[in-house]
Structure P
Amino acid sequence: MPALLIAVPALCFSALILTAAASDAVSFTIPNWISLALLALFPVAAFAVGLSLPAAGLHLGLGFVLLVAGMVMFALRWMGGGDAKLIAVAGLWLGPAAMPGFLLGAALAGGLLAILLLSLRSASFRAVVALGPRWVNRLADPTEGIPYGVAIAVGVFSALPASPFGAALGL
């Protein structure tokens, strides 16, 4: 396939993942249209990189397993519904070979993000945070959760080279 046919879906994937992370950081929500767009774009991207039907089936199965796991974590109130859907479509795109790097990258980024937010939410930063924009104040609010979409995005980009799309792009 011509490089442009591979690069366009990969750029759309990257842009949508970054949009999800930014939305989660600013509003603690990941709009459904992002996950739906990623889901709809997957067949085009899979065709562009020449993913076989059995390999595409593995990607679909992995996405489904991650969706079920995300739904369980959502039910346990460990993460938001948008995070669960984003993990599922990220797994769909990345595939089994990239999964260890994705999960490790997302877990490490999530832990670092939690530490940073705990620091930001401490009394010593309250005066400084109050000077910032509303979304920073919301991030610093101890009653708010953690925008895991940011950590998921870090995991995606750390694992992208191991995915069929990263390989097709020569990453």
Structure Q
Amino acid sequence: MHERHAHASDLPRFAGWWGHDQDTRFRMGPNFQPMAGAEGWQLSNPPIMALAPLRASLEIFAAAGIEHLRKKSILLTGYLEFLLDQARSDKFTLITPRDPERRGAQLSIRIQQNGRAVLDRLIAEGILCDWREPDILRAAPIPLYSTFGDVHRFADRFLTALG
């Protein structure tokens, strides 16, 4: 890409996920903010070399069986939902649909105060979650390898981190 076009954000383009500014991409704002340079012209397709290792993982998913994984996913998220409901806390709200057929393999939790501090504490304890501004923590027990013990540990650490 010629340098005179590399930083021109006003040119027509196919705006894609990988070209969106990394610092603001997960805020899901209404406007596309391109990265500087040629990176800002990337589309939504991941690079082919990043996809190559995924081919081997497809064999693992096939061996486990997608129907089995979905059943376990529903059980894991249902168990997490149960544990969080038992806490009866006004410090968070589950915003994911209660009907398991209307949700994926994660629960979205709105944290009333200090959500980033809760996330940071979980990360410090080796628990990885997803964060969506301004106040949503997404917990995703992965059915391929997460256990019910993992879910219980998360709920315990999450509630402790809330204070």
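Quick note: the coordinates plus some simple rules give every number you see, no bench work behind them. Not measured: the values here are computed from a predicted model. Cβ atoms are built from the backbone, for glycine too; each structure is taken alone.
Below are the figures for this structure:
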item	result
Which of P, Q yields -24500 [helix-only ellipticity at 222 nm (-39500 (n - 2.57) for each DSSP H run of 4 or more, over all residues; to 500), calculated]	P
Origin of the derived value 34, 23, 14 (semi-axes √(5λ) of the Cα gyration tensor in Å; candidates P, Q)	Q
Label whose coordinates, when mean count of other Cβ atoms within 10 Å over residues 6-13 is calculated, return 10.4 (choices P, Q)	Q
Origin of the value 31, where relative contact order in percent (Cα under 8 Å, 6 or more apart) was derived from one of P, Q	P
Ranking P, Q by distance in nm of label points 7 Å out along Cα→Cβ at positions 94 and 134, the structure that comes out highest	P
Test item: FRET efficiency 1/(1 + (r/R0)^6) of positions 38 and 62 (r between Cβ atoms, R0 = 30 Å, to 0.05) calculated as 0.25, pick one of P, Q	Q
Source structure (of P, Q) for mean projected area of the Cα convex hull in nm², for residues 54-125 alone, computed value 5.3	P
Distance in nm of label points 7 Å out along Cα→Cβ at positions 46 and 150 derived as 1.7 - corresponding label from P, Q	Q
Source structure (of P, Q) for mean count of other Cβ atoms within 10 Å over residues 14-21, computed value 15.8	Q
